[in-house]
1. Using mean projected area of the Cα convex hull in nm², single out the structure from I, II with the greatest value.
2. So if we calculate distance in nm of label points 7 Å out along Cα→Cβ at positions 9 and 193 for every structure here (I, II), which label has the highest result?
3. Computing relative contact order in percent (Cα under 8 Å, 6 or more apart) for each of I, II, which one ends up highest?
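Read the figures in this text as sums done on the coordinates, not as results from a lab. Source: prediction; values computed, not measured. Cβ atoms are built from the backbone, for glycine too; each structure is taken alone.
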Structure I
Amino acid sequence: MPTGLPLAVDHRPGPGPLVVALHAGVADRRCWTDALPSGAATLTYDRRGFGASPPSPDGEFTHLADLLALLADLATGPAWLVGNSMGGGLALDAAVTAPDLVAGLVLLAPAVSGAPDPVEDDPRTLDLDARADAAAEAGDLETAVELDAQLWLDGPTSPAGRVGGAARELFRAMDATVHRNRAFAAGNGDGDAWSRLGDLDLPVVLATGDLDCGYLQHRTEELLARIPGARRADLPGVAHLPSLERPDLVRAVVEDAVRTA
């Protein structure tokens, strides 16, 4: 286990810069199985409390410190960070904290530490989010996971069950682990990437699925305006977890970003 950290890690050596994929807060490393460049050096891992990585017994850790330790141990040079949602926020925190370790960023509907609270006025988004929180608080795991699937996998404006099959079953398994471990809020630290976005001096590609939440679409527009040289990639027909829905689209975005940097 790299650096002695209690993390489930998949490290595939290969040519070129290491591509490190950071999962969303309702997922784990399995969401990247088919979404990364074939033949390239890649690293995926479950953050503490997600997937096969146990929660921290004392809560004394940060996801950022874990990521930087992995990069120091496994990367032979600056790495590309591919982050979805909370994983995107972690990628941004790493880029502003340790820029020498980061070659570039691919951010998929990213969170941003220190950003103003998002404003969402879509009633279905608000309803699904509130009901999912209430179900989780009441200990109704099955309902909470299904409502999360409608919000994050199907997309708030799409019919419930739009995404089915293996992708939905995998989402349910990943999200159930997050709920059981109460992992969503732990280890995030107190970063403020928002105030330092203008300092970024590296390639940045931003993409948000066109079926994702409205406030995340708006946040992407803000990031494109605030990050010097940032460029947009399109993810048509997908919601918040594009690597589950259309891994081929995500793989193409990552390959293009690394190739054209």
Structure II
Amino acid sequence: MTEIALDEIAVLSAIYCEKDEFTLLEESDEKGLVFRVQVAVESGFGKTRLSLVFHLPSDYPHCLPEISISSDQLTRKQCQHARQRLLEKASELQPEPMVHELLLWLQQNFADIAGSEQPAGVTSVTEDEVPQVNSQLWMALLLLDHMRAKAKYIKIIEKWTSELELTGRLLMGKLILILLQGTRKSIKEYLHLQKTVKVDVDSTGKKCKERMMSVLCEAPLRKQHKQLTSFEVKEFSSVEELKREFEMAGLIELYQEFVFTLL
């Protein structure tokens, strides 16, 4: 971790000093710095609140930061477009410290970046802008807090996914993630089973229900997403391995939007 990155963090935390504006999420020599900045920008349709997560690797600023953008007022497509424009601007500023300048540039240019794309729910979109969705398939991404009776828990998950004809991945490491693909009805049934059936044991060894599951994402499977053909259990020992699983599944967007900030 360079002194340049640490100095930039100090500056950012001083500038974005209001409640929840700046949050340091992780600091380590191995991974670098991960932090969130929340800002309000002018989009041409009033104020839009953005949440940006930056990951500064240990060799920053000699390499670009990883960036994710989310907003309750924007569609995923709009957030991805803003992220891409921000990365393009970052490449112009390299190898100088750039986060503060990127934030200023985003605030000053967001109306142009958003262009004619209005915030979600403002107006209808044209046929060309309608996301290409496979109407038969949905996907869900779940987060489990822990598995005490690991072997038994895995067998139950494999049994349910087989019976409900769901494909996907059980990814275990620093996080425990369940990625599901299938009909919406089957995914809903799986979620019901996960919440109501005793699948694990508590600290005393007594059977218990899953009470700490989070649904990170539940949405239609889009045409550009890869359709998985089986359900597999995989363990990962590093963040890079986990990211690679999402890349191979053609679902890197899910990783960037829902998983990256949890690591």
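1. Once mean projected area of the Cα convex hull in nm² is worked out for each structure, II has the highest.
2. Values: I: 2.1; II: 4.4.
That would be structure II.
3. Values: I: 22; II: 15.
Once relative contact order in percent (Cα under 8 Å, 6 or more apart) is worked out for each structure, I has the highest.
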